[in-house]
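Below you'll find the structures, each written out as structure tokens.
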Structure I
Amino acid sequence: MDKVWFVIRYLHLLAAAFFVGGQLMLAGVVVPVLRAGERLALRSVARRFGYGTLVAFAVLIATGVAMASHLNLWHDSTFQAKLGLVVVIAALIGWHMRRPENHLVDGLLFLASLAVLWLGLYLANGWS
């Protein structure tokens, strides 16, 4: 059974790497080097990444629920804070899908994602 939980944690980390890593790539590399005329290319890249993000988010939810149940984290205050931020991220994703030109939403989504990653690391180390 330990191998199953290893695979579940692996999938959770892989999805998190795609979700947050893609945001880092877009914010730190792609957007700064594009010129105004290349914004159409950015939209295509962002749309393609968006589809992958939805899949990664679904994997994160499924594996996160499984691990939280397995580790009895539902009443842990750190986990509840993480869960609250996940709800915020879901709302920001919805907002971003309707208004992709709003860069404030991009920034909030990125910061919330980093905070969830931090809280996940905190929980994984048993510090809560």
Structure II
Amino acid sequence: MLYAIFFIFLLQLVGEFLQKYFVLAIPGPVIGLLLMLVVLLLQRGSRDSDTDFGQKVINTSNHLLQYLSLLFVPIGVGVVMHLQLLESQLVKVLGVIIIGTLLTIIVTAALFQVLRKRGVDD
């Protein structure tokens, strides 16, 4: 588990470095996740699935996801501290939330349809 956590944080660090060095608009952790996807896809099928490092990373990630709700505490505090600013921009904030939600639903449904037609059920 320790190696998997190190791997996750190392790729996040590499993503942060690439983002800062090349001045990219994509956040460093997102770049790190894309790098992890590439590494795990390249590694997929090369070893026994029971002792697979990718499986260890997946198990560790699932364990870390149990504590994901703790990350919302600082966001909640920030919202409470800036309630006046939020109230003055309420229409814009609601617009962004609604448009973002609708776009997410549309893209997810379209991707699901494409993957379903290809027969990808996993």
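The numbers here are math on the coordinates, done by the rules we state, and not lab data. Note that the coordinates shown come from a computational prediction; the quantities given were computed from them, not determined experimentally. Cβ atoms are built from the backbone, for glycine too; each structure is taken alone.
For distance in nm of label points 7 Å out along Cα→Cβ at positions 34 and 74, find whichever of I, II sits highest and give me its label. Please report the intermediate quantities before stating the final value.
On the way: I: 4.2; II: 2.4.
If we compare distance in nm of label points 7 Å out along Cα→Cβ at positions 34 and 74 over I, II, the biggest value is for I.
For FRET efficiency 1/(1 + (r/R0)^6) of positions 58 and 90 (r between Cβ atoms, R0 = 30 Å, to 0.05), which of I, II scores largest?
Working: I: 1.00; II: 0.15.
Result for FRET efficiency 1/(1 + (r/R0)^6) of positions 58 and 90 (r between Cβ atoms, R0 = 30 Å, to 0.05) over I, II: largest is I.
Could you figure out which one of I, II the value 1.3 for distance in nm of label points 7 Å out along Cα→Cβ at positions 10 and 42 was computed from?
On the way: I: 3.7; II: 1.3.
Answer by label: II.
Looking just at relative contact order in percent (Cα under 8 Å, 6 or more apart), which of the labels I, II belongs to the structure with the highest value? Numbers along the way, then the final one.
Working: I: 30; II: 18.
Top value of relative contact order in percent (Cα under 8 Å, 6 or more apart), among I, II, belongs to structure I.
For Rg and Dmax of the Cα atoms in Å, the calculated result is 15.9, 53, so let me know which of I, II that is. Before the final figure, lay out the partial values.
On the way: I: 15.9, 53; II: 18.9, 57.
Checking each candidate, the match is I.
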